[in-house]
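**Q** What follows is a set of structures to go through.
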Structure 1
Amino acid sequence: MNTKRQAGFSLIELLIVVAIIGIIAAIAIPNLLASRRAANEGSAQSSMRTLFSAEATYQATQGNGAFGSQANLMGNFLIDSVLGQATTAASAKSGYYFTVSAGAGVGANATFWAYCLPSVTSGVTQTGTRRFAVDQTGVLMGDTTLSTPANYAAVTGVIGN
């Protein structure tokens, strides 16, 4: 008599493997989401530094001593179209949208401020936990308030303090 040996995995062995994969996923996914948020924040900080550099260049060249708007910076090829058009949550760059406001004055009296906010501020798909701002001093400021600053005083008085 010939007996045929059946090779394969039992149902219990397969369930154990599935359970182990589930446990590993439950541990890894929150860490991956936190890493993505941290990367988005790093990109936002870098973009804020780029905006400051672009404003300084614009003031010294095309602006005749005054700072420019986001459209001015993009029009003079000081920032790329991705950063220049990232003005709403729908057109966000790396999970953040950016606003630049040129103030009054020229030369040493010229002012500007720029800020960025996460495009998604809550839930599993949250793109960042901090907002960032920079002004003509070049100091990058950040805090965990995820609301739009009302004006220049709100940027310098709240963010970073």
Structure 2
Amino acid sequence: MPRGKAHHYKAKLTWTGAVAGGTSDYHGYSRAFRADFEGKPSITGSADPAFKGDARLHNPEDLLVVALASCHMLSFLALAALEGVVVTGYEDEASGTMQQEGRGGRFTEVVLRPRVTLAPGADPARVEALHEEAHKTCFIASSVNFPVRHEATIVSAP
């Protein structure tokens, strides 16, 4: 196992749907949950609507896609700052594909589509290289067993 500094994360997950009744009926039980983090806001969620969940709430699949997108963004911004590249805006319209197989399934791909706005004078080629490096340094992307691609759009601020 590699040596290095260990970082630990904790969350408490509670099935809040239990108050609506148990799991006596597959189609009727609530999939609602709450994730609590010490000193941070809670997240409420449910299953994806395809799996009888509440479409108004975040589902685990949403959270996986946003974990990958936000990890890439934070890695990219850190690298840009270290390299002296001034980023003035960043948006991402990320998407993930999950393939259902029987009772289970798996993600087959996540595509990140960051739109990065740079201060005048920044080198777009260098910025593209920083995206490649961000992908390699993102802890979440390094932890999944499916491809995470990025299709960056780079624009210069007026």
Structure 3
Amino acid sequence: MAHAYFLDSSALVKLYLREQGSIYVSTLPQSAEDLLYVAQIAGVEVVSAIARQGFGKSISKRKAQTAITQFRLDFTAKFIVLSVNSPLIESAMQVAETHALRAYDAVQLATGLTIAKHGTGLTVTFVCADDALNKVAFSEGLAIENPNHYS
């Protein structure tokens, strides 16, 4: 049976920068039938995270540019990108209000919940490196994985 993994930006960036949990995220999907979903806003968040590390000297600007280039190539080729639309924004506003989430965290969670709601027959795992957001995702009925709990 196919499995869906929703990668929020904190997990997705681990595919492009070596950090705690990168190995775990690189093992996804775990079978040929598995699907990898991301929110459209992850494009901005991941590029921003990588660029900031390059400008902040955590990594070289060259390494940052290489990672951004690879991410841009993968963004629509490797992942199912879910667009931000009015129903998703309404759902994000609801979870933001209910759980006092930061704006983009609410959009990420609403995207994962949308996959679970409309992904006929799919088991959805919310993959996120933020324990607080994972706690909310779990309370909303999603299976969760924190890549930071792996080497």
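**Q** Thinking of 1, 2, 3, which structure, once Rg and Dmax of the Cα atoms in Å is computed, gives back 19.1, 63? If you can, show how the numbers build up before the last one.
**A** Working: 1: 24.4, 101; 2: 19.1, 63; 3: 14.9, 45.
Matching structure: 2.
**Q** When distance in nm of label points 7 Å out along Cα→Cβ at positions 28 and 116 is computed for each of 1, 2, 3, which one produces 2.9? Provide the component values of the computation, followed by the final result.
**A** Values: 1: 2.9; 2: 5.3; 3: 1.4.
Comparing all candidates, it corresponds to 1.
**Q** With helix-only ellipticity at 222 nm (-39500 (n - 2.57) for each DSSP H run of 4 or more, over all residues; to 500) derived from the coordinates and found to be -14000, which of 1, 2, 3 does the value describe? Before the final figure, lay out each step's value.
**A** Working: 1: -14000; 2: -8000; 3: -16000.
The correct label is 1.
**Q** Please compute distance in nm of label points 7 Å out along Cα→Cβ at positions 60 and 84 for structures 1, 2, 3 and give me the label with the greatest value.
**A** Working: 1: 2.1; 2: 4.7; 3: 3.4.
Of structures 1, 2, 3, the maximum of distance in nm of label points 7 Å out along Cα→Cβ at positions 60 and 84 occurs in 2.
Values quoted throughout were computed directly from the atomic coordinates according to the rules given, and no laboratory measurement underlies them. None of the values given here were measured: they were computed from a predicted structure. Cβ atoms are built from the backbone, for glycine too; each structure is taken alone.
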